[in-house]
Structure I
Amino acid sequence: MAANHSFDIVSEIDFQEADNAVNQAIKEIQQRYDLKDSLTTIELNKKEKQILINTKDDYSRKQSIDILQSKFIKRGISIKSLKYGEPDAASNGRLRQKIELQSGIGKENAKKITSLVKDSKLKVSAQIQDEQVRVQSAKIDDLQEIQNLIKNADLDFPTQFVNYK
């Protein structure tokens, strides 16, 4: 009896962990001597899936982003999920930068994944379902090879594997 096995490829962010990373970054920025007088603020907007950094100059902005990235890495969140907007001028000569949090696999990225799966020449099928890709096969070994292929592919967004059946 040939049963089909499957798993889903998703790109998700744990917003509680992101919130913790932002709070830790704020604490470190407030304690650092070179950033104390920058009055840097970092705000996480979970509804709009974005982070807003407001600081006094370009040096403080770059250092704040570096600290934020290190906190994300420590919390197990891929920094590939961060999409940086252009810094723009805010009031009183300050700088503001929006960072979008990528959650979910968009149509173009889903097409990249399905083409990678098809190019592997393995007996598997990949289907796009909303913001995820389902991969099915009769052999578990083929599914494991696809997982390794996706992990080793240089994609510009993070991927996770869920619903392994």
Structure II
Amino acid sequence: MEKIKSFTVNHLTLVPGIYESRRDPVGNSVVVTYDIRLIKPNISPVLGNPELHTIEHLGATFLRNHPVYKDRIIYFGPMGCRTGLYLLISGDMMNEQLFVLVKDMFAFISTYDQEIPGTQAIECGNYRDHNLEKARKVAGNFLNDLYMIEDTSLTYPE
């Protein structure tokens, strides 16, 4: 079997940031998968499921309500390795626009102080597994990392 692209990325040099993982043609458009890497793989402790689950709920709510991009959001959810999330967007987007969108989303998450959307048993298959305080901390840390990034090329490090 051919190795999938994400397994060819050197996870020993990967740092927090935003990376273009793949581009898939769909009809006359393209779906772009972005790797939103919250922590350094194989070095930092992985994210706990409660905070990652909360980030997923808040991020998806933010993205699917965004006044400009809501109709282009295909998916936002966690990586199995628990070091980040994937964001799938329909159509091309300028790198700077993507950085602004992701920064705005993580600013929203880092300051969110209301009831977490979708946390009733009827709405979520694991509704008890959330941690807003830790999610806010992870989001704030990642937001600080994003503000340090000057290269918005979205290219994985060598």
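Since every read-out is calculated from the coordinates, none of them should be taken as a lab result. Please read these numbers as outputs of a predicted model, since none were measured by experiment. Cβ atoms are built from the backbone, for glycine too; each structure is taken alone.
Brief remarks follow.
- Highest-scoring label, criterion being distance in nm of label points 7 Å out along Cα→Cβ at positions 72 and 112, among I, II: II
- Which of I, II leads on distance in nm of label points 7 Å out along Cα→Cβ at positions 32 and 88, largest value: I
- If semi-axes √(5λ) of the Cα gyration tensor in Å is computed and equals 24, 19, 16, the structure in I, II: II
- Source structure (of I, II) for relative contact order in percent (Cα under 8 Å, 6 or more apart), computed value 29: II
- Winner on distance in nm of label points 7 Å out along Cα→Cβ at positions 16 and 144 once structures I, II are ranked, highest first: I
- Read-out mean count of other Cβ atoms within 10 Å over residues 8-15, computed value 12.9, structure in I, II: II
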